[in-house]
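Below: a set of structures, written as structure tokens.
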Structure P
Amino acid sequence: MSIAKDPVYALSSSRKDEHERLGRQSSMYEQFTRRLLARAGIEPGMRVLDVGCGAGDVSLLLSDLVGAEGSVVGVERDEKALATAHRRAIASGAANVEFVLGDFREVEFVDDSFDMLVGRLVLMYQGDPAEAVRAAARHVRSHGVVVFAEMCMRTGSVKPERFLVSWPPTPASEELSVWIDAAFSGQGTQPDMGMRLPETFAEAGLLPSPELDSEVVIAVGEDAISETVEFARSLLPRIVAAGAATEAEVDMPTLADRLRAGSGSVGRITFWPTMVGAFATKPEP
């Protein structure tokens, strides 16, 4: 399967500090992910496939949920991210997790009887999300479950045309929001993937559940500023490549102070994009 038409991953996936930032982001969505997986029917003893597993955040969560009687296989095509996942699994003592290097749409397994397929923030970077789900779901048994959580980059936002919204609006925060949106738009990322999950499942030949879940993460004060700055730092090459701003205009060394200016007594409040989770059942062939 060709992956040439996939959107470019906008962030600096192979950098160690990006893995650390993604780890903090994962913590923001841990309770949401646990809730979604519980609604989808995860149980101890299940065999689960985690696609686009990155540095292993979801894989390690799944390891805890399926317990020693279950098993988890994470698939990731970024070799450095996968090496981080290996190290983290060893450090945490997660003996029921293994990782495979490759594109999840193309990798093959001897035993295709996974009980559940899971992906988080994966389909938004696929050129054809339905085909990606169909390809991955071939490894799931009949009546098995497929679960994805994806962002709606604009849908539900305080300002629908913006990726990242913060309060109170200031020149620095508004400008940064425009740059971030331009960077993602320029890469062809699927901006409304979360809302498209049910129809994507149906197009992939699955039976979507009418149950959806969602979460909006809100950061306040210095947490809001630090996470926004680190996100912008990771995205900087794409901001520049999109022609949205130069490195001098973004001016990373002064960005935190510019975001603090005019934030009021409580500090800045940042709304991250809405996360939507959905699941579906694989029918009999």
Structure Q
Amino acid sequence: MTTPSKDPAWLAAKARQIRRDLLRMIYAAGTGHTGSSLSSADIMTVLFYDVLRLDPTRPDWPDRDRFILSKGHAVEGYYCILADLGFFPKEELATFSAFGSRLIGHPNNKVPGVEMNTGALGHGLSVSVGMALAARKLNKTCRVFTLMGDGEQAEGSVWEAAMAGAHYGLDNLVAVLDRNRLQISGCTEDVLRLDPLDEKWRSFGWSVVPVDGHDHAALSRALHAAPVQPGRPTLVLASTVKGRGVAFMEHVARWHHGVPTQTEFVQALEGLQEKGGEPDGQ
């Protein structure tokens, strides 16, 4: 368990900056998972600026916390945060999805700060279980975090990993579920009913912490509090809004993967303008 260090207002301003950065990147590239990256921006901001123990100058530092973006299609916010923290130059964001760029459309472990290639849904938690188990065997104090999508909960491998995490008592493992209730095919409950997710995860032996996935103070408290129960992995069940921060994208499934027009792009940026100043440094 660690202690929050960032003011929630600072985190909120940083999240707005990351949203603007990822929108610029997607618009310039002409491709990207806009709604998915926007829904998880607050979660990613709190993780990287307030929770994870990392060193951008030493991406392979043995005692670092591990982060796996299991919902790998939401990579745009991930790249923007890594660049903002200094893992690689911000100028490289302009190469997103260009031929020969290492900033491809899903996480690429050739990019400093990326632990593994993801994108095939359902794999992130399984790998995270292995990392958490290895850390325990090596007597490491690091924690392992993975961010999953809710559509991803239809993958059987998620539940195999959930069983394994509980079986081995991996209380150094924290999963965050971006519960925006939309996937590329529409509403998750129409595609394959998931609720009650909290009860399902508890029945698999996990501690479950429901939280507003856009409340920076609540997210910080929940993530710093893990493990909630010794001997149990923790699931932070974050209720979010697809396309959060851009009014015309919110709650709209087609923005799961979509590129704004020039008019929409300008409108989106205007809606994300500074509200009380931007954060100063990391």
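Observations on the structure shown:
- Ranking P, Q by Rg/Rh (Cα atoms, Kirkwood Rh), the structure that comes out highest: P
- Looking at relative contact order in percent (Cα under 8 Å, 6 or more apart) for structures P, Q, the greatest value goes to Q.
- When distance in nm of label points 7 Å out along Cα→Cβ at positions 152 and 240 is calculated for each of structures P, Q, structure P comes out greatest.
- Calculating distance in nm of label points 7 Å out along Cα→Cβ at positions 136 and 176 for structures P, Q picks out P as the one with the greatest value.
Taken together, the values in this text are just the output of simple stated rules run on the coordinates, not laboratory data. This structure is a prediction, so every number in the text was calculated from the model and none was measured. Cβ atoms are built from the backbone, for glycine too; each structure is taken alone.
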